[in-house]
Structure 1
């Protein structure tokens, strides 16, 4: 069972994450932009000032390091496996999560493509930002789907330290705690169904 100290630490982490999100949001909203529906709109004066910071396309290419130019096709080719993973995960959770009574992961909460609206980016930088928003989003989407799957099927901590565990991991059964495993497993499945 998750002891009281661990529960308290998890609560503190959650509070700090909320506080961090609020501070980041306040910092960003001071940059003179607002949302109109899902679109980001900049104040005209801010947009004009940002456009002055834009590096021209030919100058940007001329100043690019050779290693970046040479490896760009390799990076962009990775879009194919990421798109396949994205499609496979979407199909997997659409078919399996309802059967497990697990709430589906909202894809749009992870795959965020909005940085290409920044006026100080040239066209290649905008393409790079779209690419990274998609790939990093797919990884986050995959991580949450796999975390929910792990919580449903195998919510047991590892014997070795996990470098960057998912946010659900701390509640899993301790490695070797056979006495409480089945009770915790049932409890964690119930929690998933209640989300």
Structure 2
């Protein structure tokens, strides 16, 4: 089975590939094909994931090198939702501080906006919404979610995005301070991917 990730994001590709590690699933991405995705204009994570998945599915169906019965497409959209900011940055997480995408600048903006917010009100959650398209076009929707607290300063060098400012009380660390193997067991993307593997085992 070939699973094609509808993304050019190298961080996401590595993370998802590391989490899956299934002997019967060959993981590829749009870095392996000449496919461009439309801008993310959806109002929700699942809307953005759906558009990316359908775009990749339709464009890759014209590739002669891809056997249709093996063509599984997976797209995800994920981000950070902070309660004190009414759910922001949300679907704008990656470009929160503008273009081009700059994770460090995003974190600085977030911490600046929360500088006067007490710890007990700095609650937040990460969401990963995924859309899987099976051969023939059947679609499945998957979600992973974890909750935590936004710190008052970045800590840790692992992960990417908002990981250095997302603190997990039950772990006593930010996500960026966790070993990669541990992050890949408990992250929002890990939870979604694990559901995905179960789906594939059931429907393949």
Structure 3
């Protein structure tokens, strides 16, 4: 099962202090696109989950194939994706094509301290069909079939607008318990890749700008 790609921070870090070197972009392509319109979604603090449809059956995985999932989260995933009815939904949506629903498992006994909710759930942030990541409208449409939450869009603007957002917005949008904002994930509104085919996608973490 394909793993979800790494999402880098905007800027380099000082090797000694580990603090961001604001203005020193890690990726020249991202720097070139900094004034384009980016779409920012809330970054959720939890554990990475993959829901894999191989064309015939569904299975669950963590960030890697070796990752072990908490049993209470597995029980919730089975509610959302297992059973004959859900299998029919997967068949209707994807047929015999391979598809992966990427999301975050979050909540009690998964997060430490900054707890969003008193139970556990799954929130969707990306969908890959075959080798292609799907646009936001397709992700939202697929989520409706399974009655899933989708990471909320919190802002559209430049990368500097994204930085200002995490500086001025301290509360998570999705949290039921008033938890703090972890950060945002940004991608160009019309999705783009660099010359090697890598997606132009970045994370801006609130703690880096405290």
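Match the computed value 26 of relative contact order in percent (Cα under 8 Å, 6 or more apart) to one of the structures 1, 2, 3, and report its label.
Comparing all candidates, it corresponds to 3.
To which of 1, 2, 3 does the computed value 3.1 (distance in nm of label points 7 Å out along Cα→Cβ at positions 7 and 119) belong?
Source structure for this number: 2.
Name the one structure among 1, 2, 3 that Kirkwood radius over Cα pairs in Å of 17.5 was derived from. Walk me through the numbers on the way to the answer.
On the way: 1: 20.4; 2: 17.5; 3: 18.1.
Working through the options, I get structure 2.
helix-only ellipticity at 222 nm (-39500 (n - 2.57) for each DSSP H run of 4 or more, over all residues; to 500) computed as -21500: which structure among 1, 2, 3?
The read-out comes from structure 1.
State the single structure among 1, 2, 3 that was used to calculate distance in nm of label points 7 Å out along Cα→Cβ at positions 111 and 151, giving 1.4.
On the way: 1: 2.2; 2: 0.9; 3: 1.4.
That value comes from structure 3.
Coordinate-derived values only; no laboratory data. Everything quoted here is computed from the prediction, not taken from an experiment. Cβ atoms are built from the backbone, for glycine too; each structure is taken alone.
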